[in-house]
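So, here's a batch of structures to check.
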Structure 1
Amino acid sequence: MQLTPHFSLEELIASESAARAGIDNSPPKSLMPSLLIVAQGLEAVRSLLGGRSIHVTSGFRCPKLNALVGGAPNSAHMKGLAADIICPEFGTPLQICQAVAASGVAFNQVIHEFGHWCHVEFCIPPNQGTRQLLTITSAATGYVPGLH
């Protein structure tokens, strides 16, 4: 099901980890409005990145999948409000995080995660979000303020 011109529901729920573990990662219908918010937010990010294709490495996660991948117990992924993304044609994950942080895109969190992807948690309109910026380089050190 196409949610926006460049993002489909299938793309936002696809998970290699779920497939390998035999987990059904289908979202409940009640989260469809949130997934639409993510798709719309990703459209804004795509535009910000010069229209370059964004690859969603993780979108919605059911609780079982979230636990399997070691996600936070209150992860926005389980609420259908977050996506982990990369856009190699634009730049590094840090550059993507910095571009989103400097933009007018409404978000609650942008996290530069492990140097490998940009986590974006979108907010429910008309909220403009808390605009929290974090970096995590290892589970041992945890999250630190700012983008590094």
Structure 2
Amino acid sequence: MSIKEDSLQKSNCFNRNNANVTAGIFSASPFFDCRDIVQVKYEMVRAVENAEGTVADISRSFGFSRKSYYQINEAFQAGGLQALVPKKTGPKKPTKLTPETSAFIESFLDNKPNAKSSEVSAALEAEIGVNIHPRTIYRHLKKN
């Protein structure tokens, strides 16, 4: 993996569908990189703005559907280039750490201050019926 590819991966900007990008601009110059999803999206919007073809043809040549083009264009018009950077997918925070489970953890540790997170996890499942991984409990305790 190249340094640029590694950087794109880390910044969540690597275009996993780069093989679907057939637009000539990406083969004409080494400046244009079909692995960079932000650049691909921007160049697609620019190509439509400059009436270089139909939306369907342009979006297809950039590896997107026509519907995706409209969503990308709307995001770009509303938020500029920054809006083209993909957001991280998946959960953003622990979903099982509710106020109830957090209170139970605090109460449990008040009674047993040296308890391991695996003990807290077992007690949570036994008493409340919620299975929280010990590592999640450890992170919660470290953060608080």
Structure 3
Amino acid sequence: MSKERLSSLLLFLVGILALIQSAQFPMGTLEKPGPGVFPLMLSVLLAVIGVLLLIAEKGQGKLNWLRIIREKGTVWKIIILSAAFIAAFERLGYLASSAAYLFLLFFWVCHSRAGVAVALTAVITLGSWYLFGTILGLQLPTGPRLL
């Protein structure tokens, strides 16, 4: 068994194990999801990716992971930015972290001009803040108090 096939099988098994474990958490309702929804979605995604990799590897022979990583540079940029957004969300607050996240997505990932990136960032950040904070009444992190 090749390393790629073994790692794909391991990914599938980890997904199934996580699926079993996440099923023990309460799922909640559609309006108010419980703590089990996100782990359940991730475990299903892991298992599906494991199966897809097993199928892809069967028809192509060995997978060239280094080539895939280089070709998928945009995906890695998005993953890095998303991880940074999650880490900064509570510390910086909703407005600052989402504005930085969106600006970098538009400017660095999509290669938009700076003015276009700033305009889109402002519209989307303020619009989402108004939707979630005012209309839906969700408590969004405010970040550090300056005064």
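Bear in mind these aren't lab numbers, they're just calculated from the coordinates by the rules spelled out. Because the structure is predicted, anything quoted here is derived from the model rather than measured. Cβ atoms are built from the backbone, for glycine too; each structure is taken alone.
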For which of the structures 1, 2, 3 does the calculation of distance in nm of label points 7 Å out along Cα→Cβ at positions 97 and 113 return 2.2? 2
Here Rg and Dmax of the Cα atoms in Å, for residues 41-80 alone was calculated and came to 12.0, 31; which of the structures 1, 2, 3 was it taken from? 3
Which entry (1, 2, 3) yields the derived value 23.7, 70 for Rg and Dmax of the Cα atoms in Å: 2
Where is distance in nm of label points 7 Å out along Cα→Cβ at positions 9 and 129 largest, in which of 1, 2, 3? 3
FRET efficiency 1/(1 + (r/R0)^6) of positions 49 and 121 (r between Cβ atoms, R0 = 25 Å, to 0.05), calculated, reads 0.90; among 1, 2, 3 the input was structure 1
If helix-only ellipticity at 222 nm (-39500 (n - 2.57) for each DSSP H run of 4 or more, over all residues; to 500) comes out at -22000 when worked out from the coordinates, which of 1, 2, 3 was used? 3
